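Quick note: the coordinates plus some simple rules give every number you see, no bench work behind them. Nothing here was measured: the structure is a model prediction, and the numbers come from that model. Cβ atoms are built from the backbone, for glycine too; each structure is taken alone.
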Structure I
Amino acid sequence: MRVSYTVFVWTLLLALPFTALALSGAAYITQNLSEIVAWMNSASEVTSMTGRGWLVEFSGRWPEVMGMVVGQIILLTILIFARQAGLMEEKSES
């Protein structure tokens with residue numbers, strides 16, 4: 001009985017402040033969303049090499065990124081199947 005009471009108390013002690021923090025953050029973001037987006041846009045234009053912004057740069061490069069991700073997934077899948085086949089071969093030899 002003592003363990004469940006301790007878990008309940010610690011859950012409340014952790015949940016209440018983080019819930020209040022999340023609600024405050026959501027309210028702040030909702031109220032200042034246009035300023036946040038404008039700042040992000042100007043910051044991305046300043047920090048990118050061409051001055052076009054990170055979203056524009058990424059939109060031109062997403063096919064390359066997706067190709068690399070799909071290639072890595074294929075390589076990992078082949079590795080998993082090859083490893084399983086090797087383990088099955090070792091078991092059959094034993």
Structure II
Amino acid sequence: MADTYQYCLRWLQAAVAGGALCFNWTSSARSVFVEIDGLVLEPARLAQLPSLLLDPAASRAEQHLAAGLNAAISTRMNSVRLCSGNTVVV
């Protein structure tokens with residue numbers, strides 16, 4: 001991405017590609033919270049998310065999530081917490 005801070009656009013693309021019912025974004029100077037309702041990833045895929053960008057078997061939603069996550073990691077973000085159902089990856 002030209003601007004790593006556009007990771008939010010990739011997460012919105014993931015929501016659309018994954019058929020999400022709702023996309024909620026809340027941000028401040030110190031935090032970002034994103035909820036994509038209706039897009040559920042398998043726990044094993046969630047843990048592999050950063051590497052799914054180049055996985056030819058990954059869905060478009062997974063590829064967009066991976067691109068956004070990799071861009072977010074490039075920012076000054078202190079931590080990222082991913083949840084899908086009852087699975088949490090920190």
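One of I, II was used to calculate helix-only ellipticity at 222 nm (-39500 (n - 2.57) for each DSSP H run of 4 or more, over all residues; to 500), giving -10000; which?
Answer for the origin of the read-out: II.
When mean count of other Cβ atoms within 10 Å over residues 7-14 is calculated for each of the structures I, II, which structure yields the highest value? Walk me through the numbers on the way to the answer.
Working: I: 9.9; II: 19.9.
Sorting by mean count of other Cβ atoms within 10 Å over residues 7-14 in descending order puts II first.
Given 12, 15, 16, 18, 24, 13, 2 as the derived value for P(r) over Cα pairs in 10 Å bins from 0, in percent, which of the supplied structures I, II does it correspond to? List each step's numbers first, then the result.
Working: I: 12, 15, 16, 18, 24, 13, 2; II: 17, 55, 26, 1.
This figure was derived from I.
Which structure, out of I, II, was distance in nm of label points 7 Å out along Cα→Cβ at positions 15 and 79 derived from, given a value of 2.4?
Answer by label: II.
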